[in-house]
Structure 1
Amino acid sequence: MLISNGYGELKDKTFRIGHMGDLNLDDVQELTGEMEKILKLD
């Protein structure tokens, strides 16, 4: 998983998630779970 800031004018306003396109539901749930931990939402 790689989360980074956006591009260009939106660089400081958005984020992007790097992946190789082969994702399934478990992968997305793992990612959102980690994001919740980072943001302390859980």
Structure 2
Amino acid sequence: MPVDAYYTSAIGIADVGDQGNAVLNGFDVPREALDFVHGRTEVM
């Protein structure tokens, strides 16, 4: 519980470098991740 309290406080959030919600200009998914998902969702 102390760790949870620390990392949800202002000082703990600053410690991990969280920048909060931000607008992304783009989001790239690694090709390996897409290949893995497509391989797992193919009908056998």
Structure 3
Amino acid sequence: MIPNVKSYCEIDPSVVDEWGIPALRFHFAWSEHELKQSAHMR
């Protein structure tokens, strides 16, 4: 995936694991490039 402004991660303020470590929340958006690449693979 090519990096873009809609693809990032952040610390989730309300979810922690069994040791109390905050979990990551991932955000992403496919661009036209990834959609064309997927079609090409088929």
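Every number in this text was worked out from the coordinates using simple rules, so none of it is lab data. These numbers were taken from a predicted model, which means no experiment stands behind them.
Out of 1, 2, 3, choose the structure whose coordinates give helix-only ellipticity at 222 nm (-39500 (n - 2.57) for each DSSP H run of 4 or more, over all residues; to 500) equal to -11500 when calculated.
On the way: 1: -11500; 2: -14500; 3: -7000.
So the calculation was done on 1.
Who wins on Rg/Rh (Cα atoms, Kirkwood Rh) among 1, 2, 3, i.e. which is largest? If you can, show how the numbers build up before the last one.
Values: 1: 1.03; 2: 1.28; 3: 1.21.
With respect to Rg/Rh (Cα atoms, Kirkwood Rh), the highest-scoring structure among 1, 2, 3 is 2.
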